[in-house]
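These are the structures in question, set out in turn.
FYI, it's all coordinate maths here, none of it is from the lab. This structure is a prediction, so every number in the text was calculated from the model and none was measured. Cβ atoms are built from the backbone, for glycine too; each structure is taken alone.
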Structure 1
Amino acid sequence: MTPFLAELIGTGAMILLGGGVVANVVLKDTKGHNSGWIVICTAWALAVFVGVTIAGPYSGAHLNCAVTIANLVKGTITLSIALSYIAAQMIGAMIGALLVWMMYKDHFDRTDDASTKRAVFCTAPAIKNNYRNILSEIIGTFVLIFTIFHFTEAELATNNSPIGLGSIGAIPVTFLVWVIGLSLGGTTGYAINPARDLGPRIIHAFLPIKNKAGFNLSYAWIPVLGPIIGALLSTLLYIYLYS
């Protein structure tokens, strides 16, 4: 396993499960139809747990372009590594979204509303207001990155000998993503990750979905630029406070 493959597979698994819960909740005639926002937020948080568990030992489990950019600015990784991670995240996100469509195709076919079908792949504002929508993504990503920087190593100490907790180290980020979704996700659907939104949005544009909504270019830049700005602001604040 290489870091590139770890980011690709980890992100793919995250999107498969995250997009899968949206499909299960919003598409017609699924077992989980209309089960609600808390189901979506909970499953997305657990999807992050799965992705981090897979990729963590090999790449550090960024799974998010904003996390990668934050680590680049912080000096933790080089530009070449950052670019390879971002490429892997985009590819993984597209593969994960494709698998969701393949699995739920019958339910896509039975769902009439085009925007509902697109919601399985990417985010959209509850109330369109570009200023507040991008502010929402900036704040949500700021909380994500700034909190991640404060995570300590996942280990316990026994007689001054550390005992690694392995995948249990993914639990803090799971709770973090969960609370961001429940508290801050109501305005835009909390992309807080350019790859999570843009990769599946691109796949949606190419899939043969009946009565398909458009790419929504007038909004698509917000879940890309907003998380990047949030990542930069949180990283700069962290550097200022602790350097």
Structure 2
Amino acid sequence: MVHKQYKVTGHLIDVSYIEKEVNEIFKPLLEKLVMLRKEKNERVIVYLAAPPGAGKTILSLYLEDLYNEQGYTYTFQSIAMDGFHHDNDYLNQHTIIRNGREDLLKKYKGIPDSFDLTSLTEKIEALTQHQQVNWPTYDRALHDVSIETISVDADIVLIEGNYLLLEKEGWNELKEYSDYTLFIQTTLSNIEDRLIERKQLGGATPAEAMSHYEQTDKVNAELVLSHSAKADLTLELTSDGQLKEISI
């Protein structure tokens, strides 16, 4: 059993992976990415998409750790698409029609419309053309886009986000920039408690957390699970919290 602790959404989260996950899924995956980089002879871009609560952020961080432990020649970076949220000023000035009524986008922050897809596309395209790219980040303390950026210059870049494989106009164009894609499949029952607990960790009451789940997280998860393109590698998050490779 491998035990790790990562800071996610402003909180320290403990995670464990069994040896079977590490040896039969993660290490072969990293070997595959190294071979892709060798064959392509230029940067490899990997997408990791999943519904909220499925553990994609922690998995992306662990894959970077595991990669570095293997001592490969090429460099590896894991980054997130969270920094491409529209800022709160934008979300408070724009609306969306949901359930037959017009509401501020801020109320539904996290849905595809709350992201700056144009900027995300431009930055991913830049990764295919430039050695170094400044990548925006999200400030979990402020709950807003940060003024800080990170420098991305690795040989293999893994981008994680809910909608990277979304089969929706505009979003579906992102796949052309990827060399390899991963997706975590699961059921709503496997992530509901995780999402509610995560919201409460952020300061919400149990009632507020449940309301947010029903209004936003559940809707987003259903969208991702039902409208994502087939990935090169699909993993299933089981009811016991483990990942297994599946063929679909």
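Things to note:
- When relative contact order in percent (Cα under 8 Å, 6 or more apart) is worked out for each of 1, 2, structure 1 gives the greatest result.
- When FRET efficiency 1/(1 + (r/R0)^6) of positions 34 and 210 (r between Cβ atoms, R0 = 30 Å, to 0.05) is computed for each of 1, 2, the one that comes out at 0.90 is 1.
- Computed -22000 for helix-only ellipticity at 222 nm (-39500 (n - 2.57) for each DSSP H run of 4 or more, over all residues; to 500) - originating structure among 1, 2: 1
- Structure from which 101 was derived, volume of the Cα convex hull per residue in Å³, for residues 42-89 alone, options 1, 2: 2
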